Structure P
Amino acid sequence: MTAETTREEPERNSGTDKDAPEEQVQSREKWANKMEFLLSMAGEIIGLGNVWRFPYLCFKNGGGVFFIPYFVFLFFCGIPVFFLEAALGQYTSQGGVTAWRKICPMFEGVGIASQVIVIYLNIYYIVVLAWAIFYLFYSFRNPLPWSTCDNSWNTELCHSRVSTFANPHLFRSNSSWSFLHNISSPDYFENITFNNETDPFLLKSPEEEFWINRVLRLSDDLSLGKVHWDLALCLLLAWVICYFCIWKGIKSTGKVVYFTATFPYLMLFILFIRGVTLPGAADGLKYYLTPDFSKITEPDVWRDAGTQVFFSYAVCQGVLTALASYNQYNNNCYRDCVALCCLNSATSIFAGFAVFSVLGFMAQDLGISMDEVAASGPGLAFIAYPKALSLLPWSSFWAVLFFLMVIFLGLDSQFVCVESLSTAITDLFPRQLRRPGAREILVLVIAVVCFLLGLPLISEGGIVLFQLVDTYGPSGTSLLIIACFETIVIAWVYGVDRFYDNIEDMIGYPPFTLLKYCWLFVTPLICIITMLYDLAQTRPLVVHGHVLGTWGTTLGTLLIITPLICIPAFVLVSLYRNPKKMTTPSSDLRQAQPHKPVLTLCNRIIFKAQGPPIRNVDECNEKMMMEEHGGV
């Protein structure tokens, strides 16, 4: 393949369609202003994991001590990879696949792997929104249906308790408690009448029974069974909302995020104010923050910190690259990334105060320890926190606020993931998809396909599939391997000095020098060590007391291997297509200093300059400036 052919190929893939009429192929859009970009990025990285995962991990792993490994991973892995992906998208003006093709054709598979992760997220993450919508509908009932034991889905093992704080009149000496199921005395924890000598350890709270028997409706053997029509309608509603948030591209996404990215903060702040004013809140915050320095030497603590950083910062998913690709070339993405990272971590810490203040109140009101009420994931959002809210006066009002917050926290993360996938596909096929009406059809196809693939997750045994995808889909192993390849490709193949020159050309000054050495050595090393330890500690997945057998392990392995196999596969494809240009960047990329070495260490040249002829560079720079002035 000749050099001329190689130069023509990026032009075909970048949306320059010379064969089609100019009026039919639309130019690539740009954000209307910086705020739309920042809010879209914030909406993606600040999600449910900040509320239902970080606070629990902090409590579980030594309280305030957990901040030490968390910030180590943040500074040496999270921020470097976060900035790398954002800068790559802004520099190339391409989505999560074609950006890597332009930088290094040999590693286009890195972008494909990240999009497979995004497909996983698009299928299963929105199921959480369906559950939250289901709970929201029930939150308008008084009393809350998950706070009582007299519903059709409750069993004889159900035992509820009325809050001392919300109902002080019931705890007077002459109060009648006869309306409570199986309660023979107001002294709840000392005098419980068990029917037929029921084992007290088998008793279940009404919140747990609502979750298992009403929402999930688990089959006895956890087989898939039938799809629940009411949850299917909730899932459909979530997809309809998601579709109309992004169907017009960043024109609609940029406007929607003004509300979806800021409203959860209002709800979180209201819940925080209510939580810290409750009795027992101080005890909850003490359990959340009190440092246990003995935990700092445990490898599991460091692994949890690393996986939390990668999950919460949405790295290795191509989303950051896609969103940043709509920036103007001279946008200061470095400053934006630092601000977004600070906001994300601050939100996680602040969410811990809102969560554990309420859980501390619940522990005091029920007379139990914090260990018994602390939970993470769906257990926090759909069992522990609803139980705490049911103990409050005006419980329905607080439940509505909480589930609205959950919905909006998850919604903007969801539709930005769909936006990332549609951007990647559009940039792969610009001739067909960058035309009037094509965008709406593409997003509709993605929504319909992901909706249909998500239906098994809301069947009678759907929680098994949900936890399998959640555990092995965007798994720590996959994300760590992709992060290793991303940093190695940029630092050692494309050349970290050349990338620094590109960034300086965009923002006007070079970024902090430490980032260079993180990309070269620190980040890949930490990722490899964490990945090896994570693989060595793999345990069987347990879902509601059932240990998944060989089929679960096999499916989990396939979920991990599927995205990773794309990387070597596309290396072979590149070797077949053009073995002499496997690592040569696209000639239409703007190079400010093409004759400088692409990689130097300790003032020694490791890789010499690999820039194109001066004529091509000048033409490219002129073309980039014209696109800047003519961009939408």
Structure Q
Amino acid sequence: MAKDHVRMGQVVGLFGPGAMMDLPDRSVLVMGLDHWEAFGPKPFESIEEPRLAQLLERRLAGGDDKRIAGDKPVSFRTPPIDPGDPRQSSPAIKARVFPEWFACDAIPGDPPNRRRIVRFSDLEAPKRLDWKGDDGKKRRVSPLRFVCGCETGHLQDIEWRRVVHARQSGEAGACRKPMWLEDAGTSADPRDTRIVCDCGAKLSLEDLFQPGRLGPCGGKRPWLSSDDPAGCDKSLRLLTRSATNTYFPQVVRVISLPESNDALEKALDAVWSEVSKCGSVAEVAMAKKFNPTVAANLGPFADDEIFARIETRKAGSGSGSRDLQQNPRIAEFQLLASGRKLIGENRPDARLHAETLDRSVWDPKRDPMLTAIKDLVAVHRLREVSCLYGFTRFEPAPLADDGVEDVGLAVNGAPLGENPDWLPAVEQFGEGFFIRLDPDELAKWAARPKVQERRATIEGGLKAWSRARRARGASDKIAWEGEHIEFTMAHSLSHALMNEVAIDCGYPASSLKERLYLLPALPGDPKECGILIYTASAGNQGTLGGLVEVTRRFPAVMASALARLGLCSGDPICADHDPTKAAEDRALHGAACHGCLLVAETSCEQRNVFLDRSLLVETIAAQGASLF
């Protein structure tokens, strides 16, 4: 941050549009996509992922959730790229100063624990880093750490004059006397911090937590420079500027599947966002003429052949279109669990290269502990595309309740632009391994009486969590997988393996990620379940092969991971935890804590909930429900 630079992966995440960012001299708000610069010879790179594009168009361009333009196919771009040449002007992401209220630093002679608060417009031009007092002395300023907003993402400065004088008849917003920030103690207790006006009005920060004290939300969207046309019916709530609940990014990730063997299909995949808009053979010819990327990929093919294939894709017939319309997560599982010896292609630029290992390679002694595992796949190379499509504040948006159909897309959130037809994305390359659980063994395990008892306990915690949220007016929707005992078991196994693999192969635990698969089944059929543990980094080089090597000693890694779960450093409290009597997220898992199963938030798909080690191994408080 010292040079006002951020990595692309940080933009598609914590510092996307609508996020507040601390720079060395002030706090800024990242502006929306309409304010991102795109000048220069190569200001950004296009990323092609047709399956993800169609998924987002289906969810975000139709119905009530219209965060992207519905009249154009959505495309993906990287954030603006610094050319690395100081002689060239660099495209940038614009930001505005926010908040616009500042507290002056004390200098000798100022009252102790009392600082003047001023607006940005009162600061000394041109840098506006200091405020000159009535005594002629300059005082350095720092942004106030309090703003306000609502759950849907709206954000605004606190109208300090109005809220401080709100209980004084006729003075609300009219008084222009100096205001001061007073700290009565050394703790962070809100009761010890007050805003005081020279007219005698005062306000404790504790008062700002009272419902409705900050007034109704006006639908302010300063990152878009326009208010929400639909308004807002919520009340403003106090936000601490640097707190984690100021910005919950909504990011969707997919694993790219191998390209089609058809040369034309491959070429269309590379430029689909450019040519999908073509409505005639003549427009295809124009795209080839004026777009060098299109010409390079589609040059060898006839214009009428290209247009016919585009129409076939759009119409929903043909193998290419069927691949696009298939659910991304289901398509990933079906490919990785296909049992094929070679999956994808073994070449440096392949999107996916994996091999299903023979059982004699990874389980030569037929270990009884591994009976529940059907297949192990070494994923030598994979490509992950991550796309930012919205955000919320105060709490994450509830996920869609239609299962893997939407790959965990949130059902609402704030938009990134006025009406964007593109979204910021990054592609990363890496490696990992995939585990397919035996559906028959899984069905036998789920039918055990002890497992059914444990399932009732875990679902009791989910119901208690839902009741608590409804009582305070919050949404109680949650990802559908959480209601399945198989998902909780697979999720717990994934975390146990990530913790063990980090020790075994040397990768940092926070660099590992999980992708969980639980496919819906017909009545009477066993459920299909799989786990992909992988790591990915920017650039074509990917990673160093440490995760693939884990498959060669998988029985030892698995045994060590399970052995660590038998006794937790938090026992007996961890093992005895009753989710039906816990509050908030502690109600969403059983025997799980930071000492055994919880991992970095960036590594987990489900915010570290739906975990229970008693479904994997015997604990001091629960026996008979373990799979292994």
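Throughout, read-outs are computed from the coordinates displayed, never taken from laboratory work. What you see is a predicted model; the values in this text were computed from it and never measured. Cβ atoms are built from the backbone, for glycine too; each structure is taken alone.
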Suppose you compute mean count of other Cβ atoms within 10 Å over residues 121-128 for every structure in P, Q: which one lands on 24.0?
P
State the single structure among P, Q that was used to calculate relative contact order in percent (Cα under 8 Å, 6 or more apart), giving 13.
Q
The value -7000 for helix-only ellipticity at 222 nm (-39500 (n - 2.57) for each DSSP H run of 4 or more, over all residues; to 500) was derived from one model only; which of P, Q is it?
Q
Suppose you compute Cα Rg over 2.2 N^0.38 Å, for residues 313-368 alone for every structure in P, Q: which one lands on 1.54?
Q
FRET efficiency 1/(1 + (r/R0)^6) of positions 281 and 425 (r between Cβ atoms, R0 = 25 Å, to 0.05) - structure with the largest value, from P, Q
Q
At a computed 1.87 (Cα Rg over 2.2 N^0.38 Å, for residues 41-136 alone), which of P, Q:
Q
Tell me which of P, Q gives 22.9, 65 when you compute Rg and Dmax of the Cα atoms in Å, for residues 33-216 alone.
Q
For the read-out volume of the Cα convex hull per residue in Å³, a value of 189 was computed from one structure; give its label from P, Q.
Q
